[in-house]
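Next come the structures, one after another.
We did not get these values from a lab; they are worked out from the coordinates using the rules stated. None of these values were measured; they are calculated from a predicted model. Cβ atoms are built from the backbone, for glycine too; each structure is taken alone.
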Structure I
Amino acid sequence: MLRYLDAGESHGKGMAVIVEGMPYGVPVTPSRIERELARRRLGYGRGARMSLEKDAVEIFSGVRDGRTLGSPVCLLVMNAERERWKEVMAVEGEGVGEPLTAPRPGHADLAGALKYGTYDLRDILERSSARETVGRVCAGALAKALLECLGIGVFSHVVSVGKVSARGKRKAPGLEDIRGADADPMRCLDPEASARMVKEVDSAREEGDSLGGTFEVVAYGLPAGLGSHVHWDRRLDARLAAAVMGIQAVKGVEIGEGFRLAKLRGSQAGDVIRYRRGRGFYRLTNRSGGLEGGMTTGEPLVLRGAMKPIPTLASPLHTVDVVSKEKVRAAVERSDVCAVPAAAVIAESVVAMVLADALLEKLGGDSLEEIRERLDRVRQVQRDF
């Protein structure tokens, strides 16, 4: 129902994304999308490129008078350093500069070189770079605009960086609390833990190292019944996990209490169901993270991702040159010490796309007003069920 395709390289002319399936009448402006892209640059521990990229958005098609037209929306974001790299990334002729031949452990460099048979690793790393997530954040901004019009919000916060974890129970934060995550340098809701995270980042930077961590995405206001139980690829938990797992450096995803549930007995793991007239069915706890049988339950959707340390290091690891086959130091590209806060924002974007797609799948409709009416009806039926 809702899909997107993006294109572009890290040091090419820019990034382009086409979003198909957006209904008619959703409020969209360049400034709204740019705010989301600015959030992608947040977080203590980001590299120098974050201060260079301003990520101005040009809406090329699909929007008129600040509203979507129902036709494909095309967005363009030009790279700030495109002129500096235009010869290296030239479309025609031979690019200038020496080819990169020292693959970085943990990156796509060597696997991509073996896949395509290239000895210049720039052919791989330009697209595998996390700069590519600009397209996903642009698409997610459109999805979030649609969801917000329907009373659904998608937010995120950082749970841990390195060995430092936020305090508190494994319970999703309240809506007002999570709204304030961007004000913290680590996008963490625990100020004391955030201060220790900053120190961890400083220590890693001094040692030429990097840090990973975990983040949480929470969606509020979802009706029950999005997704499906009938086929594996229609289950919403599978679709969400795939979307988040597709973010660079993410190596693990859990929904609700995830792996902790494997340690519990069934009597401790379930969410007891209650009913109240005017509210309908609800659960006393939300260990399942708002998903049961591949479908939303009506409780907040809670999803966590684990991001490994960024493998580009100021003090690079040893590797093997793909041409000489000699032991060398890995190539060094400008990078971050810690990008967990940014990964959380990107995860918001892809989660929003999956949820918006699932919502349109259930409700149908060509315009925002039509969809809003159908959702109001669904919510009323579920309250009175």
Structure II
Amino acid sequence: MLPRVKIIFENGLLGSSAPMDDGVCGFICTGAAVTGKLELNKPYLITKYDALAEFGVTAESTDTNANLHKAVKEFYDIAPQGSKLYFMCVANTVKMSDMVDKTKEYGKKLIEYSNGAIRFLFCFKKDATAYTPTILDGLDSDVYIAATEAQKLGVHAADVCFAPCMVFLEGRHFTGTPATLKELHQGELNRVGILIGDTVSGSNGATLGTLAGTLASVPVQRSIARVRSGALPVTQMFVGSKRVEDADVEVISDKGFITFRTFVGKSGYFFTDDKLATKVTDDYALIPRRRVIDKAYRIAYITLLEELNEELPVDDMGRIPAAITKSIQNNVERAIINNMAVYRNLGNDPSDPNDTGVECYIDTNQNVVATSKLDVRLRVKPYAYPKYIDCYLGFKVAQA
């Protein structure tokens, strides 16, 4: 080989990272098997609307699968083609509460099939012909049972699968009387949302495809009710048999449900809010707050996993040296910054160049030798969401 000079390109020094799939959705719904194409209780993945036809589900579907087609179509009407959508069809005898029961192989199975990629699980159904709902607090009573089970499933996904997610349900068989609805803001289901309202009149369900598509298309810190994002791509919206314009959506929203509204001076329909079924004082009472903290959870888990069972030097008191704890802190903060702050997922003070929106702290006084435990405190900064704007208007006159 002749003498030469060779320049080697190094890679991986910048600490860059690929964007996370923050909007991956999963559908659990009733459906009908299609011979050789679609099986019940089997999970599938699609990334575009046209792929649904491969399962024998098309716009011409008139059986139970018409419900699936509607939801997928409405999803991709908003979410960009390429968005991941996992789905599973179940028999119409399966209750919604069973779909999200963590002890049954429906919602749990779909989450596991996605390897924890699913951030949002949506459950909807078409009733069996002989089904008669038991009405409780303005809805099919099974909706409220499902909400409790959905919270357990979301907690299971976080605590056991290390893949936190939220679950959204149809407010099925809404009686049309908002005052009878349950006060969701008195509960503690901060991984569950219930939607009332559909794109068709007289529906017993809700347009979860519209909600899913919206969540899949916006960053984690963004409210689905953000007016600046523009109106939803729908031509009409109903609450039961009433157009949204004529329904008492304010009471529905005040009860803690997600629904739709209009604004004077603006055309189209918007979400009323992004409430979850929990107390308003809950740190995670809003969808974007839940999304932000769940994303930080996933990043911190992957980063700190590298420290598990690592051999670390200690002083005579069993404490890890400050230089090492500082290194771990920096690793966590850097991971959050690279995966969240650079995408403006975190709130920060624009006037403070040192405010990254994240702070990790490890107390150096911990005796890790004695406890084999390392406490890490991680804080991320949320955005503010002005929901009530008061503007005081008067005449401007010259002062004497």
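Structure values in brief
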{"read-out": "Which of I, II yields -7500 [helix-only ellipticity at 222 nm (-39500 (n - 2.57) for each DSSP H run of 4 or more, over all residues; to 500), calculated]", "value": "II"}
{"read-out": "Which of I, II yields 23 [relative contact order in percent (Cα under 8 Å, 6 or more apart), calculated]", "value": "I"}
{"read-out": "Mean count of other Cβ atoms within 10 Å over residues 37-44 derived as 21.4 - corresponding label from I, II", "value": "I"}
{"read-out": "Parent structure of the calculated result 37, 26, 18, given that semi-axes √(5λ) of the Cα gyration tensor in Å is the read-out and I, II the choices", "value": "I"}
{"read-out": "Parent structure of the calculated result 19.0, given that mean count of other Cβ atoms within 10 Å over residues 125-132 is the read-out and I, II the choices", "value": "I"}
{"read-out": "Read-out distance in nm of label points 7 Å out along Cα→Cβ at positions 85 and 101, computed value 2.3, structure in I, II", "value": "I"}
{"read-out": "Per distance in nm of label points 7 Å out along Cα→Cβ at positions 21 and 261, the highest-valued of structures I, II", "value": "II"}
{"read-out": "Which of I, II yields 41, 15, 14 [semi-axes √(5λ) of the Cα gyration tensor in Å, for residues 205-348 alone, calculated]", "value": "I"}
